[in-house]
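Take a look at the structures below.
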Structure P
Amino acid sequence: MTDDDIRRILGAVRTIAVVGWSPKPDRPSHGVAAFLKRKGFRVIPVNPGQAGQEALGEVVRASLAEIGGGVDMVDIFRRSEEAGAVVDEALAVLPGLKAVWMQLGVEDAAAAARARAAGVEVVMNRCPAIEMPRLGM
């Protein structure tokens, strides 16, 4: 994944579902979601334990299936062994999905291959809140 790839992906998305979002301000998923919102993205938090609450100007969803579409990128804050199920759900229920982003420490090569085979771009083991400032975005 080159810097140009990352710029292109982040430049092409407007709506991001953050899977594993936490309401706790000290959690990385909370901070990254807030960062993305400040950068002008529509951020939809996904956390079954917080479903129905409001965060970032959106209703927290229990699953990607509850969103039903209009998502350009899924940002995954789950353990690597859980990432595959998130990718599979995203591919099944989010028509028009452009990218899957697996956060720092999250990697699943098989899930990445399935996403790429479906025409979805994949970033693994990186953080948009680090990459965007690094790339001057």
Structure Q
Amino acid sequence: MALIDDTASIAVSRHCRIPTMTASTDSLDFLHPIYENDAVTVEAYVSGTGKKSMEVFVKVTGEVLDTGQHYLAATCFMTFVVVKTDETFTSVPTIIPESVEEKMIHKGYKKRRENRLRELSFNKELGRYISQQLPNLIEDDK
């Protein structure tokens, strides 16, 4: 999963050339096992942009080296946010999807963003009820 995050981070950096950080892993779906002697390729591109955020689509493909057969092993959507701006910053650059794949992925961006914002709101509310106490510590009653 670190390789997915690293690859997504590179795609974001190339797209906007300003400091960003991972805000969330929105979905990560494992579709096919990657076996020990298979080759792995991780590709990522920005699939949607807001004013200070970017959605990144990551695909992990495998290759059976003995046969040359390729397969889709995993897909992932992540969100990155701008962490530092100066007075000249207005928004991250928009994207223009080019391939059939990019157009299809970009087409669902607004709906995924709405879902992501709704889930973020829910998780913030849930956080109000989650204990901050460290586990397995014995309280001293003295």
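In terms of distance in nm of label points 7 Å out along Cα→Cβ at positions 61 and 93, which of structures P, Q is highest?
Q
Starting from the value 14.2: which structure in P, Q was mean count of other Cβ atoms within 10 Å over residues 37-44 calculated from?
Comparing all candidates, it corresponds to Q.
Looking at structures P, Q, which one was volume of the Cα convex hull per residue in Å³ calculated from, given that it came out as 97?
Derived from P, not from the others.
I have 16.6 for mean count of other Cβ atoms within 10 Å over residues 45-52, calculated from one of the structures P, Q. Which structure is it?
On the way: P: 16.6; Q: 19.2.
Corresponding structure: P.
Here mean count of other Cβ atoms within 10 Å over residues 53-60 has been calculated and equals 22.9, so which of P, Q was it run on?
Going through each structure in turn, the value belongs to Q.
For which of the structures P, Q does the calculation of distance in nm of label points 7 Å out along Cα→Cβ at positions 13 and 101 return 2.2?
Q
When FRET efficiency 1/(1 + (r/R0)^6) of positions 69 and 85 (r between Cβ atoms, R0 = 41 Å, to 0.05) is compared over structures P, Q, which one is greatest?
Of structures P, Q, the maximum of FRET efficiency 1/(1 + (r/R0)^6) of positions 69 and 85 (r between Cβ atoms, R0 = 41 Å, to 0.05) occurs in P.
No lab work stands behind these numbers, since they all come straight from the coordinates. Predicted, not measured: the structure shown is a model, and the values here were computed from it. Cβ atoms are built from the backbone, for glycine too; each structure is taken alone.
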